[in-house]
Structure P
């Protein structure tokens, strides 16, 4: 945990500190935003849902475009711009008074979040290599989960007070925390000599401004069929996030288990991710190992689907036990599939277009986030046990496909050499 919270590498340290405040901001936002928009601003639940749905499209576009921007301008710069823009958009929420202004702010906020998520991936792809790259990504995810939890706990003050002033204060706090996340990123180039050059390592520099040059002799990721297949299959597996955040709460309400068990399941998930994510990432810097991790994770997700379905047919005690077991299997599947997905995203990418490749990968995750609520409500919630079994089969098929793509890539083409570590 000391290594996770206080890494020795200066880039990892800056990303970790930035992630702490960014995650705390997210935790506060998740806890109070819906109540703020409906009770304080006065928007209907439908207006909030529509606005966030439109904003989701901006998030997909931002994630994709940020890859190209990262290659041209430097991932560290693009990440600063993205975090700062999201902070300003969160501050703008305090001044929204109708659906139009809310939607406009949401488009900027979600779009900017997509931008800095891709830029972070591109920075990791440029600066770190091999097992270190996936391990740093795993440690950042642990930090993210822990500090989202802390932010959620801090937001309990506003929830207890339950006043317009308390909710407004909490929303302002989300913007302030996000602005603080910019500080270590802005200071990074001055503390790490050669960082700016490393972010543009493969751009030609013949007297012209290197920041305006584009990588040469590198394929566009959309033309890389292996990488596109990897992104699609891992995006399908990534729909599991929607199962925990959307499907499980709705499903628990249909079982004999108390609804309060939803909180316990989220605690189980958070704890297991924090404890096991770094361990699960070991070996996924190897393409074959990454594919196997995705396949194993998908099988565990399918097992979780079977347990969730069984909980719908048990008594209070049996349903509760089955739900806890399902959450444990789900969490194990999550950490394995995520680690494998990162490994494939990093190792199958052409390092000459690191940003563009990571942009495509993050676009896949963004699309999965948009599709997951629709798929989860259309299958398990609508059809019950058959829907759960169908969803489990989808996970298994996608995981097997990802493992096949990884194995074939390892057999038929050399994996591009990573950019050397710059410090």
Structure Q
């Protein structure tokens, strides 16, 4: 059974980088008929908030990334304590007391000596008496995992063969002085207990993966298959992290981006496959292949979401937008015609409101100075609404006969006067929808 997970921290809104991780893990499970777990990394009691939990769920629901199970790390603290006791008994978890200032001094000294800034394991040599003395001085102990000093190797699903010398990595802190278990530890316990078989995450987690492989083995588990996708950059190659506030899923949704557009882009961006609109997650899963992705940073431009959004929205059937159109106040007898006319001239679904305003309240006429006399004469030939399918042809024929104008010189000024737009739907289709014509005076 394939089991994947998405483990966000509910300390803020999820953004496009988080979505990429969630989607990859979801598609792997979907393609294999497996299980996708939403696991909330909420052990940070101060920063984790229910509003962010709700926001994460709302974003995933909007995208259709429905989870099979939900887990919360804050409900598993007893399990982490039990696992920590086991590691202590095995000699893999040891207490240390250095302050951040002391650690910084050690790092600087090592760098000055040309050595890698790796923790020197001084805590391993402390006697019980020395620990008691440090506590009496007001020091608070915290806990590090003792790595086996060997090469940690795995076949990464995207990066290929990875080999990291554990001697080049500091023993990771797993439990803070206040008792809070950190991500590296809690995730290792959870992945082991929950039988997670595949983990895809960002390339910035490669070193974490190396230490977690040893932690999982120390817990008696089998490390899952890991893959690390490239990190996203901005359109010009800049660090995306500086702009994430504008690229949260919530903000993209509120801007009118279609969920299918966002999913289609995230499922292909950075791969050798072209980005194409897919309207179902099954279609995305069928063509999903981690081996198609590269390791280089991947450029993301939010503007590229709009052509995909336009393609998706213009292809929607009337049934999918019927309620939205009714909410605009479009009469039932005009609703399908309105969708047929307006649909091919929108990008966002919210653009429909602008078209209905034009049709129902009249547009502000756009009249070029050289066309002012022509429009004034033409409007005397236009009867008041309602109009029929034949009205545009009848009207333009009368104007042509009266003014001698033809072609673009005839049709463009009339379109701009009636709709306030230089481009748009076929005017023969528009006329029956016009409730008010401001240009008539």
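No lab work stands behind these numbers, since they all come straight from the coordinates. Nothing here was measured: the structure is a model prediction, and the numbers come from that model. Cβ atoms are built from the backbone, for glycine too; each structure is taken alone.
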Value -13000 of helix-only ellipticity at 222 nm (-39500 (n - 2.57) for each DSSP H run of 4 or more, over all residues; to 500) was derived from the coordinates of, among P, Q, structure Q
Mean count of other Cβ atoms within 10 Å over residues 333-340 gets 15.9 when computed on, of labels P, Q, structure Q
The value 20.2 for mean count of other Cβ atoms within 10 Å over residues 29-36, derived from one of P, Q, belongs to structure P
With mean count of other Cβ atoms within 10 Å over residues 45-52 computed for every candidate in P, Q, 16.0 is reproduced by structure P
Mean count of other Cβ atoms within 10 Å over residues 37-44 gets 17.1 when computed on, of labels P, Q, structure P
The highest value of relative contact order in percent (Cα under 8 Å, 6 or more apart) among the shown structures P, Q is in P
Working back from 1.00 (FRET efficiency 1/(1 + (r/R0)^6) of positions 357 and 405 (r between Cβ atoms, R0 = 30 Å, to 0.05), computed), options P, Q, answer is structure P
From the coordinates of one of P, Q, distance in nm of label points 7 Å out along Cα→Cβ at positions 5 and 189 came out at 1.1; that one is structure Q
Calculated from one of P, Q, volume of the Cα convex hull per residue in Å³ reads 129, and the structure in question is P
